[in-house]
Structure I
Amino acid sequence: MRILIASGTWYPERNGVARVASEVGQRLAGRGHEVTAVVPKVAGMPREERDGSLGVHRVIERGVMPLTVKDVLETTRRSRSLGPFDVMVGHGASTAVGLARAGFSAPLVLVYHASLPRELRFMRSRLKWGRERVVAYLNDPISVLLERSAVRRCARILVLSDFSRSLLATDHPDEVHKIKVVSGGVETTSFAPGDGRGAARARLGLDQNGRLLVTVRRAEPRMGIEQLLRAMLIARADDLRLAVVGGGLLTDELVQLTSQLGLDGRVQIVGRVSEDELRDWYRAADLFVLPTVAYEGFGMVTLEALASGTPVVGTMAGATPELLEPLEPRLVAEGSDPESLALAIGDVLTFSDDELRRRSREYAVTRFDWERVTRMWEEALVEATSEDSQGRS
C-alpha cells in the first residue's frame with residue numbers, strides 16, 4: 001500500500017501520540033509499504049528524510065494561530081503535492097481534517113488518541129486564570145467542530161482501547177460503525193530489564209537501599225501527580241521514595257507542593273530526561289505508578305514500565321484497567337484519591353517480587369510488542385482500502 005500519514009507530533013518528540021505515529025509508520029514501511037509522513041518542522045533536523053520505504057516530510061509550520069487551526073491548514077497545503085495514495089491516516093482531528101481537504105481520492109482513517117474537547121474542558125477548570133486558561137476556552141468550540149468534521153469525513157476510526165471507543169460512542173453515536181480497536185505497543189528490545197535494578201540505580205546516582213516509586217507524567221492537571229504526592233504522606237514508610245519524571249505546565253507548582261507537604265527528602269521532581277535515562281528510571285523502580293485522575297486513552301508509559309520488568313499500579317481512569325487487570329487485578333487502585341493510591345501501593349509492595357517482575361515483562365512482550373501490534377494496524381488499513389474499493393465498484 002501507498003500510505004500517507006499526517007501527525008501533529010513525531011519523533012524526536014516523546015509523547016504518546018508521537019511514539020505511536022512514529023513506530024507504526026516505521027514498522028509499516030519495514031513491512032514493505034510505501035509510507036509518507038507529513039509532520040511538524042524540527043529545528044536542526046532535515047526538512048525531508050528517507051529511510052527505506054519511509055519518507056518523512058518535516059514541513060508543518062507552527063505560528064501564532066492555534067495549533068488546532070494551523071495544523072489543518074498546513075496539513076492540507078503540504079500534502080497536496082504528494083501522492084497518489086491508497087489510504088490516508090490522520091493522527092488526531094486536525095491533521096485528519098487537513099488530509100480530507102487535500103483532494104485525494106484515497107479513504108481517510110482517523111486515529112482517535114483522545115478527545116481534545118474533553119481535555120480542554122478538564123484543563124481549563126483546573127488552571128489558574130492566565131494565558132493557558134484563556135487559550136483553552138478559545139480552542140473549545142474549534143476543537144468540537146474539528147472532531148465532528150473528522151469523524152464524519154473519515155472512512156474508518158482507529159482507537160487504542162475500548163475506553164476510547166466508549167467516548168466516541170457517547171459523543172458520536174451515529175459513527176460507531178466506523179470504529180475499530182487496535183492497540184498501542186512497546187519496543188521490547190530497548191524497554192527491557194537490561195542489567196537490572198541495581199545497575200540502573202547506580203547509573204542514576206540513586207541509593208541502592210529502600211523502595212522506589214517512579215511515575216512518568218506530563219506535569220498537567222489530569223495526570224494526578226498532586227494526588228500521588230499526597231499519597232506519599234499517607235504511606236508513611238521511611239524507606240519509600242518517589243521520583244516524578246517529565247516536564248509540563250505545573251512543574252514549578254509540583255516543586256512548591258513537595259516542599260509544602262514536607263516531602264523534600266522523599267520526593268524527587270526529576271523533570272525531563274534523555275531516552276537512556278528514561279529506561280533506567282523504569283528499571284530502577286520497585287513500582288511504577290500511573291495516578292491519572294480523569295482519563296487515559298491508552299497509557300504508553302504503562303507498557304514501557306511493564307516491558308522493563310517493573311509492575312505498575314494504576315487507577316480506574318480510562319483504559320488503565322484494560323491494561324492491568326489481565327496481568328493482576330490488584331494492580332488497579334479503587335480510586336484516584338490519595339487514600340486509594342496509598343492503599344494500592346502498599347498492597348502491591350507486599351507481593352511485588354521477582355516473579356511479578358518476570359510476569360510483567362512477559363505480559364508486555366506477548367501482548368504488546370510492536371511487531372505484533374503493527375500487524376493489527378496493517379489489517380485495519382487493508383480493510384479500509386478494500387471497503388473503499390468495494391464502495392466504488
Structure II
Amino acid sequence: MKTAIIVLALSLLFLGNSILCHAASEQVIYTFTGGNDGGNPYAGLILDHSGKLYGTASQGGAYGYGVVFELSPGPNGQWTETVLHSFNLDGQDGVGVYAGLVMDASGNLYGTTTYGGAYNLGTAFELSPAPNGWTEEILHSFNADGTDGYNPYDNLVLDVRGNLYGTASNGGAGQEGIVFELSPNPGGTWQETIIYTFDYTHGGLPLGGLVWDRSGNLYGTTEYGGDYQHGTVFELKHRPKGKWQEIVLHSFNPNYSDGFLPQCGLAIDKANRLYGTTLYGGNTFANGAVFEVKRVKGVWQESVIHSFNNQNDGFYPYGPLAIDSAGRLYGTTWQSYVGGVGGAGIVFQLSPKKQNWQETILHQFVNPGDGGNPYSGVVLDNLGNIFGTTYWGGNSGGTGVVFEVTP
C-alpha cells in the first residue's frame with residue numbers, strides 16, 4: 001500500500017500570508033457522509049463534456065466497500081450526487097478503490113480496484129450507462145500466478161482503438177509489478193496482455209497510472225528501483241509487432257537534492273515535457289518536490305522545479321499534476337504550514353518564469369467544515385475552475401469532500 005503518513009491534528013484556524021497568495025475562492029460542493037453516498041475519496045475526478053464530475057470513494061456505499069459517484073451541477077451552484085455503483089465483497093466485485101476513472105467516447109467508465117475480484121487481488125471494471133441505471137462488468141481479475149500482476153492502485157488510460165492500459169504494483173515474473181493492456185474481444189470478453197514486467201533494476205512497485213505522447217509511447221513512474229533504489233521515470237516505446245521497449249529516463253537520487261519515492265503518475269505537455277511529484281526529497285526540508293523531465297539535445301534530463309518546505313508551503317504531495325493551456329501546473333499537498341498556521345494541505349499553482357517556477361498557494365485547508373488532507377490531484381474545466389477531493393474533512397463525520405477553487 002502507499003507509503004503511510006501519520007495524520008497530524010488539523011488546525012482549523014485562519015490562513016495567513018504566504019510568499020505568494022492568489023485571491024482564489026474555494027467552496028465545498030459536496031460533503032460525504034460515509035454512508036450510502038460513500039466516504040474518504042482517495043482519487044481525483046474527471047469531467048465530461050456537460051460539466052458533470054465523476055469519481056470514486058474508498059469507503060461507504062451500500063456494502064461499505066466504496067462507490068463510484070457522479071456529481072451534477074444544478075441551479076445556484078448546487079451539486080447533486082448520484083451513486084453509480086457500490087462495490088461488494090462478494091467474490092467477484094472489486095473492493096479497495098483508490099484509483100480514478102477514465103471515460104470513453106460512449107460515456108462508459110473504466111477503473112481499477114486494489115483488492116477483490118476472483119482472487120481478491122484486484123480488478124479492472126467497466127460501468128456502462130443504461131436506462132435503469134449503470135451496469136458494472138468485471139473485465140479482469142488480477143492473479144498471483146507468477147505472470148500476471150496484482151494490486152493495481154491507479155487509473156487506466158485508453159488508446160484510439162478502445163484498449164486499456166495500466167499498472168499493477170505487485171506480481172509479474174520479477175515480482176516487482178507490471179504494465180498491462182486490456183483489449184476487447186468480439187464476444188464481449190477482454191484479453192489481458194502483459195507488455196512489461198519490472199525487475200527492480202529498471203524500476204519496481206509502479207503505483208501511478210500512465211500517460212500517452214502523440215507518438216503512442218507510454219510514460220510512468222515507479223516508487224522503488226532504479227539506479228538509487230528510490231524510484232524511476234520510465235518510457236515504454238511501441239515497437240513493431242506489438243512489442244514494447246522500456247527505457248528508464250531518470251532514477252531518483254535522494255543524496256543530491258532530488259525528489260524520491262513518487263506516488264503517482266505523470267502529466268505531459270504539448271512539447272512532451274513530463275511533470276510529476278515525489279512524496280519526499282527536494283532541496284530544502286525533504287518534504288517533497290515537483291520535477292520536470294524533458295529532452296535536451298536528444299537526452300532526457302530531470303530537474304526539480306519546486307521543493308516543498310515546512311515554512312509557508314505545503315508538504316507531502318501524493319497526487320499527480322494538471323496542466324492548463326498556458327503551461328501552468330496545479331496540484332495538492334497532504335499537509336501544510338502557511339503564515340504560521342498549520343493546515344491540512346494546499347492547492348497550489350506553479351507558473352513558468354524565465355529562470356524558474358513561481359509557486360502560488362491558491363487555498364489552504366484550515367477552516368471548519370472544509371476538506372482536509374487530499375491524496376489526489378485536481379482537474380480543470382474550460383473556464384479554469386479547479387476541482388478535487390480530500391480524504392478527510394467536511395461537516396458530516398469528516399469523511400471527505402469534493403471542492404472547487406475558482407481563480
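No value in this document is a laboratory result; all are computed from the given coordinates. Not measured: the values here are computed from a predicted model. Cβ atoms are built from the backbone, for glycine too; each structure is taken alone.
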Origin of the value 3.6, where distance in nm of label points 7 Å out along Cα→Cβ at positions 184 and 352 was derived from one of I, II
II
Tell me which of I, II gives 0.05 when you compute FRET efficiency 1/(1 + (r/R0)^6) of positions 96 and 296 (r between Cβ atoms, R0 = 25 Å, to 0.05).
II
Matching task: 50 is the computed value of percent of Cα pairs over 27 Å apart. Pick the structure from I, II.
I
helix-only ellipticity at 222 nm (-39500 (n - 2.57) for each DSSP H run of 4 or more, over all residues; to 500) computed as -14500: which structure among I, II?
I
Out of I, II, which has the highest value for FRET efficiency 1/(1 + (r/R0)^6) of positions 224 and 360 (r between Cβ atoms, R0 = 35 Å, to 0.05)?
I
